[in-house]
Structure I
């Protein structure tokens with residue numbers, strides 16, 4: 001039977017929007033019967049206190065660091081029209097309101113912004129828009145010019161609480177909590193020409209009501225969570241983890257059963273080990289939520305069950321910082337000085353050892369729904385849904401002793417590609433290296449952003465930016481993609497064949513029609529010589545390197 005109304009066991013989050021957002025947040029949090037605990041404090045600073053007119057209540061949106069070095073985010077309520085805002089804040093705490101929503105162009109943004117490759121920001125609102133107030137997809141420039149790209153009408157989804165992700169193909173992908181063909185929410189794609197396509201509508205057996213952003217893993221597929229549906233151990237279902245191809249084929253990888261967690265609100269992050277890490281807002285041994293690890297094949301391990309004293313009800317997505325550990329927030333639990341417990345910031349190792357870094361007490365913020373972001377200065381930044389001087393939420397920083405680093409805007413590219421790099425204190429004398437090979441062409445934009453051309457002979461590895469005596473190293477590996485530009489037309493078994501191209505220095509394998517060559521030599525970055533193996537088949541020649549693989553445009557005929 002088709003669902004005709006929202007499930008009665010969950011909160012209607014739209015009620016939290018508006019000038020009374022903070023009071024609504026408090027009412028929701030205090031509805032849970034929880035105890036109090038203590039935590040070890042770190043170097044914590046409240047950078048900004050919202051006052052309503054400049055925004056109120058940062059929900060799951062959180063912050064992102066943009067190419068100009070500043071942080072950008074959204075508030076669910078407040079602003080000139082009490083419908084929420086988009087704002088910019090410097091790492092030292094100077095805030096600028098870029099846009100106040102007015103309902104017609106959207107209302108109550110919950111999802112995190114994403115800065116696209118074109119430099120603009122893209123996001124969603126859970127309400128408002130041209131059709132029935134079901135939410136929007138929008139674009140906004142760094143100066144605050146907003147364009148509504150799509151208004152949802154229910155049939156194509158409703159209430160997109162999650163932010164967007166820009167995929168490697170340039171399109172944006174997102175989720176909606178409600179609406180769609182079965183009224184249980186959906187997954188959608190929106191192109192650069194603003195064309196929206198519904199890729200999948202949930203039906204409760206495969207999940208229901210996704211409220212988290214997707215993540216595109218290294219295998220090219222998208223992974224996400226639904227807050228309800230599937231296993232009936234919970235009222236309305238305990239939620240799921242799913243995989244979806246770029247074309248919309250969905251596979252349920254795991255159904256939570258409460259013992260291993262329940263109702264995942266936040267999304268997941270792919271760790272450097274290739275596994276996905278996430279949280280559930282409930283379930284676990286104390287029913288206060290969990291941290292979990294899941295392989296791309298669907299094997300789930302519960303790493304930690306919260307118990308109120310060390311936090312409760314984690315909602316925001318985790319981040320993996322440059323020390324290899326994961327950092328996150330819980331919207332409840334922690335300090336006994338805050339009624340209902342105001343939430344925590346925690347660190348957890350990939351093996352599951354958890355440390356509470358900070359417990360909010362209301363004066364410095366409360367109910368941190370959102371996850372954190374690590375700035376290239378090494379510090380962690382986040383926001384709260386309430387508390388602070390005006391009780392409308394805060395922006396904060398937390399130093400845990402991590403060093404400055406660089407962030408690459410693209411994780412792979414061919415020789416000659418321009419790659420953007422975000423960091424600190426760049427200058428005209430800065431030298432960029434790709435796996436230790438210096439780039440000969442760089443363009444400096446301010447002191448926090450450099451564009452560098454991948455040089456000939458570049459190696460897969462870390463990207464470095466050296467300015468004077470200081471070297472910043474990227475937290476990600478940059479993969480140099482190989483190319484094949486020419487091959488001979490034919491040859492017999494045992495014949496050496498010269499394959500020319502680019503990025504061939506780190507070649508690890510050569511195949512002829514899918515058959516592996518038993519002998520090959522890397523002559524230089526632009527040529528590999530391989531011997532046609534026994535059993536070779538007529539077809540394309542492929543070269544596999546540490547950075548990827550390339551196939552010839554034409555076929556090689558085995559004589």
Structure II
């Protein structure tokens with residue numbers, strides 16, 4: 001018996017070391033590759049949101065009160081702006097590299113909390129580790145984890161809030177109420193959709209309060225602590241609320257009916273559709289074509305199991321407040337909201353990336369139950385083998401096409417060429433950094449004019465070293481006098497018909513996602 005106990009302790013210690021090793025490896029990989037990624041069109045605007053907020057707090061600059069995007073949550077952007085100040089960063093490349101590191105660290109924190117959440121939910125470490133691998137080996141999620149300080153940070157913060165909610169449900173206490181309130185407030189101050197977590201917590205609190213628990217009075221006190229702390233910290237983390245907490249919060253809440261007033265065109269199934277006119281199935285389709293197929297199948301099976309448990313045992317659920325309903329709510333309510341209300345969405349389903357971890361948890365439930373019901377060993381091996389093969393193929397795509405994991409589509413689309421004809425690929429212009437770097441190397445000491453239609457102008461050069469960036473004149477509307485034409489095919493799914501081949505390009509699975517043309521010769525022959 002003593003020997004068996006020692007073996008178990010050794011096994012637990014080994015498994016813990018293995019799990020710690022996974023996260024150390026993830027951290028090291030992030031620190032090695034963070035500077036491989038370009039800059040997205042939105043990063044400059046996102047940075048300014050934080051900078052203006054910080055200036056309002058520390059410099060008494062009133063610009064925030066009339067700023068166009070003043071109702072955008074700035075909880076994380078303000079931290080990035082404070083880091084920029086603290087390190088006295090001046091060069092644009094240094095600023096955005098710092099942002100990439102801290103954005104990745106937020107993703108890393110979310111991944112650690114996701115493991116803890118999955119471990120307690122799935123009851124076994126092995127399945128928690130599997131779901132962590134599912135989350136990491138998700139090309140678009142992994143890529144965005146370095147430069148998407150909005151959607152990926154919101155996803156990570158949502159995971160943290162779900163973990164604190166899980167702890168709060170399991171054993172309510174004043175400490176856990178304050179911890180969950182802080183996570184809820186911070187989440188809400190990143191994006192207004194985060195208010196769903198405090199609302200969900202209030203629903204749970206109401207169910208508990210209406211129960212027959214002998215400690216009902218104590219729980220009501222804990223809920224009061226949660227509500228009061230959440231309200232106070234929501235105001236504290238969001239400077240725009242300081243001058244008019246109720247009025248500005250209501251204004252921000254109204255803005256939740258649309259993620260952006262953008263009126264541009266979106267490539268969807270080969271047609272350019274105005275963003276306000278996208279059909280209800282836009283988000284479900286994007287989830288279906290950009291999530292690895294094995295995850296989708298497992299998640300579909302797992303969702304059925306979890307939903308059945310909620311419906312089959314409602315009394316048990318109401319009594320113990322099973323976390324099943326929390327996971328279902330996490331996935332269903334936001335998705336139902338966008339399908340039914342049809343807010344303005346674009347650039348894939350990045351606005352709803354925060355529901356992706358719930359899909360992964362369903363996949364974890366799915367593979368766990370498949371293993372439980374697969375009595376025959378060979379059937380278990382077939383299931384594990386198929387999932388492993390799909391994951392290996394997805395991981396191979398991530399390595400082979402680094403740092404452009406953001407253009408991943410699963411086999412449902414029918415290949416990258418068909419994807420390019422049907423959907424936007426590099427919609428954020430990340431590939432421009434590579435093209436501009438080539439031009440800078442080609443002309444190390446001269447002033448260069450570049451024509452980049454449909455781009456965000458000079459902001460696409462902010463990841464270049466300062467001496468290179470200052471030599472570039474980037475025009476979005478006038479090709480006259482330009483030496484080079486650069487494009488990522490945004491709003492132009494067809495190949496360009498220049499009489500000369502591109503001097504530089506980047507391909508993914510044999511398909512151009514960025515091209516650079518020397519148009520000096522083209523201009524001469526015209």
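Observations
- Label whose coordinates, when Rg and Dmax of the Cα atoms in Å, for residues 472-511 alone is calculated, return 14.8, 50 (choices I, II): I
- Winner on volume of the Cα convex hull per residue in Å³ once structures I, II are ranked, highest first: II
- Per FRET efficiency 1/(1 + (r/R0)^6) of positions 56 and 344 (r between Cβ atoms, R0 = 25 Å, to 0.05), the highest-valued of structures I, II: I
- A value of 10 for relative contact order in percent (Cα under 8 Å, 6 or more apart), calculated from one of I, II, originates in structure I.
- The greatest value of distance in nm of label points 7 Å out along Cα→Cβ at positions 96 and 504 among structures I, II is that of I.
- Value 17, calculated as percent of Cα pairs over 28 Å apart, for residues 112-271 alone, assigned to which of I, II: I
- Comparison of I, II - label where distance in nm of label points 7 Å out along Cα→Cβ at positions 328 and 400 is highest: II
- With respect to FRET efficiency 1/(1 + (r/R0)^6) of positions 136 and 448 (r between Cβ atoms, R0 = 35 Å, to 0.05), the largest value across structures I, II is given by I.
- At a computed -500 (helix-only ellipticity at 222 nm (-39500 (n - 2.57) for each DSSP H run of 4 or more, over all residues; to 500)), which of I, II: I
- Test item: Rg/Rh (Cα atoms, Kirkwood Rh), for residues 88-159 alone calculated as 1.09, pick one of I, II: II
No lab work stands behind these numbers, since they all come straight from the coordinates. Everything quoted here is computed from the prediction, not taken from an experiment. Cβ atoms are built from the backbone, for glycine too; each structure is taken alone.
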